[in-house]
Structure I
Amino acid sequence: MKIVISGFYGLGNTGDEAILDSIIDNLRSELDEPEITVFSLSPGDTGKKHNVHSIYRGWRHQFKDKVRALKEADLVVSGGGGLLQDTYPTRIIFGPLPYYLLIVFLAKMVRTKVMFFSQGIGPVTTPYGKALMKTFGNLADYVTVRDQYSLDYLRDLGVTRPEGEVTADIVFAYQTKDDDTAYQSLSVTGEEKLVGVSVRPWFQEEQYKKEMAELLDGLIEERGVTPVFIPMEGHHDTTTSKEVQSYMKKADQTLLLGDDFTPNQYVQFMKHCETVIGMRLHSLIFASIMGVPFSAISYDKKVESLAKRTGLWDYSTTLEDFTAATLLGSVKQVFDDREKLARDLDKAQQELRQEALHNVEILKQRFGRD
């Protein structure tokens, strides 16, 4: 079976690279020697890492190669992740929303089937974005989304023709491998109470960085923890982490992981944490995989949806409502109830893993060759 994978790949985002790892590994586990092509911004690196054919994803190069790959494919997998949104500037064919939908359009032009795979939908707020979704979203042959909010949102946008169902983020089916490189990069004794911290830039917002700094100072003071910043998107998150540190009184008692580890190495680091305080969705999924309870700071509905599905929303908050004072008690409660929360989380993540694997089962049943 020939499959083209279209997504946010080759740009250094750990969450998206974990998505690609999971899609490829699970396709190879379930299908008989699939021939996989990935559209990537770094095709050389992607091809070498995954032993796949990879084509430059942008419009300016290898356009004919992309069309040829789409034409020769049995299926285009669009996803996973939050591809279909117009949070970032959208112009005629530039921006994430028109790009991914035009890939769908090209695939259908050459009579290739398309599956929206384990996607998170939205936000789509502009008239142009909504028109694109209604016009081109309905060209898909089947849809799986990672939460109920996304399916409802899709239907509200007028994408009603393709059948669809709620599964889970494919990263819940991540095939982990023992590798403590990230943990071993830190100067620690093994006696520390590590707290993973994932922050990200969010437009021009600054106040949440000050609140995070105060929160971490409070945890150091009251619980003797060692916060470890985990940059999930390269220098962007490293810069934001350093900005939080600059607001702290006890920054010398924090650590910062390097930003060049593999997704698996970040996943494996999570098992050394007592808890995780995270903005990035996949930092929280990584924690869940390793059975580590978390407190989420939801800047997007996808984060809130995950916290609710894992039973940890009571210990979390929205970015708008986030203050050190409001979250400190919740994080301390996670410490106090950690064993029970870990047991409950393990049960929830096992269910989410089965839902994640269901994405591949659906693909195999609906699009696999006889």
Structure II
Amino acid sequence: MKPENIITQRVFVREYYRQNASFFLLIIGLAGGFMRSHDHIALAEFFVGSPLLLLIPFTLWTLYILKVITFNTETLRRSENEFLFAFAMLKRSDQWTAAFLTIFIQAAPASLYGIFLIAIAAKHQIILSIGLVVLMLLVLMILATAKLYYILNHPDQERKVNRIKRFFDRTFSKPYPAFFVEWILRRQPLMLIGCKAFSGALLLAVIYLYSTDVYDHRLLAMGIVIAASAQVPLLLELHQFENFHFGFVRQLPLPFYKRLLYTLTTILLLTLVEIGLLITHFSVSLPVTTLLQCILFFISMLVFQQGLLYAKDHTQEQLMSRVFILTMVLIVLVLFKIPLWLFIAIHLFAGIFIWQRNYYQFEHITSTE
């Protein structure tokens, strides 16, 4: 294997799977724990039965590739990886080969499920679905390869602010909770879209199950646990924004309750999608009080996770392993029919207590920059 291929795989591929190990374990646990083999086959037959239904896995693959692109872009922004820009001195064919091999291995989970869909479509002789799956995977990989090739050859790109944005900045003053929302939209738009799309699709799928059979609140509560855990990357970015990029706010003479209120307002802005879906698609088979409890349960989990971030400085991979364990524990406790209001009270009290106790003495060291 050529040296450039070995380097890209060590920097991009190995680190990608290492940092996202908890994410893949969570997906494997959900897929293997809640669905049996014939359920997976039936779902695949449902997808390949119509080109329109294939849009569901195509959308998930697109979000996954966007996650890969975001990771590769952030990896190249780190100062220790600046040596990778020397790839521009290699032949173009070698650069494209190294970039494509990197994306091909990173996209292996999507490719493996694509092969599964192709096998099911071939079994039923659905040629159109086979062609669409192959074409979609190739297009996504080529686009991701082109993006990696481009950023390897164009370091330190200038970011320009358009005239409309400059006009609004001069005319209107933004409240503090809107600072992070704008910052994450500009810095990590793919992460924001991916988190919202995953949690929104998950909640819609769980709510849809209530129209097919009779379930109690535990099914929706388990979906909320997973959806709230999917927001941890955003909470980590918010934590870094407040303590690393915007750290001077800590020196302002503000009482803690105002700081808490500002951050809670920011969290509410970030969860408008999930709250809106819960309200508009809530099952009529459940009481309205359950809707209120589910919304508060979702918010309380985020408050608790935000409080834990102040207990100790964590890297993303360290945090995700803890979130995975917490998610599994909460799912088990939900199955034991523990009342949601008890979860809400414990999460809010513990989260705010840990938050207040460690806020002024917390020191942020790690950085994704």
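Hey, mean count of other Cβ atoms within 10 Å over residues 48-55 derived from one of I, II reads 17.6; which structure?
I
Comparing mean count of other Cβ atoms within 10 Å over residues 56-63 across I, II, which is largest?
II
To test your reading of the models, identify which of I, II gives 18.0 for mean count of other Cβ atoms within 10 Å over residues 320-327 when calculated.
Of the structures listed, the value fits II.
Computing helix-only ellipticity at 222 nm (-39500 (n - 2.57) for each DSSP H run of 4 or more, over all residues; to 500) gives -14500 for which of I, II?
I
Using relative contact order in percent (Cα under 8 Å, 6 or more apart) for the comparison, can you identify which of I, II gives the largest number?
II
17.4 is what came out when mean projected area of the Cα convex hull in nm² was calculated for one structure; which of I, II is it?
It was calculated from structure I.
Bear in mind that the values in this text are calculations on the coordinates, not laboratory data. A quick note: this is a predicted structure, and the numbers were derived from the prediction, not measured. Cβ atoms are built from the backbone, for glycine too; each structure is taken alone.
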